[in-house]
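Asker: Below are structures written as C-alpha cells.
Readers should treat all values here as calculations from the given coordinates under stated rules, not as data from a laboratory. Computed from a prediction, not measured in an experiment: that's the story for all the values here. Cβ atoms are built from the backbone, for glycine too; each structure is taken alone.
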Structure P
C-alpha cells in the first residue's frame, strides 16, 4: 500500500502530517485491537497530549464548542410528532390517527 495522502481540498490543521495521523492510527489499532472513530475519540480523551495530530482536528475551546452546540440544538424547530406517529409502525393500529388527534388537542394543535 502506498503512502497515505489527504483528500484534495481537505482542511488540514497546521502541524498535522499524514505520517503523524497514520502513526497515531497504528497506536490506536495496537491499543484497542481496531482503529475506529470511537476508539480514536477514547484515545484522544484519555491522552490528548499523546495524539497531537488527531487532537488538532478538535475544537480549540471545548467549552465554547459545547455552548455553540447547545445553542444550535435549542434553535432547532420543534419536532413534528406526526413523523413519529406516521412512521413508527409497519402496520399501525387503528387508533393511531385518533391518538395523534388527541395529542394535538392536548398540546394545542401545534405539533406538526
Structure Q
C-alpha cells in the first residue's frame, strides 16, 4: 500500500482510493492502473516517460501510436479521474508537456 498526497494506491488489489471513493481493476499491470499510479506518484511525467513505464515490459513494444496513445487515453479515462476526485494537470517546460494527477481542491 502506498499513500501519497491523500491518495491510497494498493498494487496488491489494483485499487486506488481517494476521499472515500474507490476505483479497481481486476487485471494486474493494466495499462490504466500503471498510468494512474505513475501520474500520481511520478510528480509530472511526459508521454514518452509514461510509455516506457507502462509498455517497457511488452515484448512487442506497445501500441503502434507510441507515446501519442496517451492523449487519446487521457480523454477516455476522464470519468475514472473524476470518480476519484482527481484532476489531470499539464505543465510545459522547454516544449515538453509533463502530466500529473492531483486532488481537486474543493472549498
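Asker: Going by distance in nm of label points 7 Å out along Cα→Cβ at positions 11 and 99, which of structures P, Q comes out largest? Could the numbers behind the result be given before it?
Answerer: Values: P: 4.3; Q: 2.1.
Once distance in nm of label points 7 Å out along Cα→Cβ at positions 11 and 99 is tallied for P, Q, the winner is P.
Asker: Still on this model: Using the calculated result 1.00 for FRET efficiency 1/(1 + (r/R0)^6) of positions 51 and 91 (r between Cβ atoms, R0 = 35 Å, to 0.05), pick out the matching structure from P, Q.
Answerer: Working: P: 0.10; Q: 1.00.
Here the read-out was taken from Q.
Asker: For percent of Cα pairs over 22 Å apart, find whichever of P, Q sits highest and give me its label.
Answerer: Working: P: 59; Q: 29.
The structure with the largest value is P.
Asker: Out of P, Q, which structure matches 12.4 when mean count of other Cβ atoms within 10 Å over residues 19-26 is calculated? Intermediate results must be reported in sequence, preceding the final value.
Answerer: Working: P: 15.0; Q: 12.4.
Checking each candidate, the match is Q.
Asker: Taking helix-only ellipticity at 222 nm (-39500 (n - 2.57) for each DSSP H run of 4 or more, over all residues; to 500) from the coordinates of each of P, Q, which one would give -16000? The partial results should precede the final answer.
Answerer: Values: P: -16000; Q: -9000.
Of the structures listed, the value fits P.
Asker: For relative contact order in percent (Cα under 8 Å, 6 or more apart), which of the structures P, Q scores highest? Let's see the in-between values first.
Answerer: Numbers: P: 18; Q: 24.
Looking at the calculated values, the largest one is Q.
Asker: Right, next: I have 0.45 for FRET efficiency 1/(1 + (r/R0)^6) of positions 35 and 67 (r between Cβ atoms, R0 = 30 Å, to 0.05), calculated from one of the structures P, Q. Which structure is it? Mind showing how you got there, number by number?
Answerer: Numbers: P: 0.45; Q: 1.00.
For FRET efficiency 1/(1 + (r/R0)^6) of positions 35 and 67 (r between Cβ atoms, R0 = 30 Å, to 0.05), the value 0.45 is produced by structure P.
Asker: Work out which structure the value 3.1 belongs to, where distance in nm of label points 7 Å out along Cα→Cβ at positions 27 and 43 was derived from one of P, Q.
Answerer: Q
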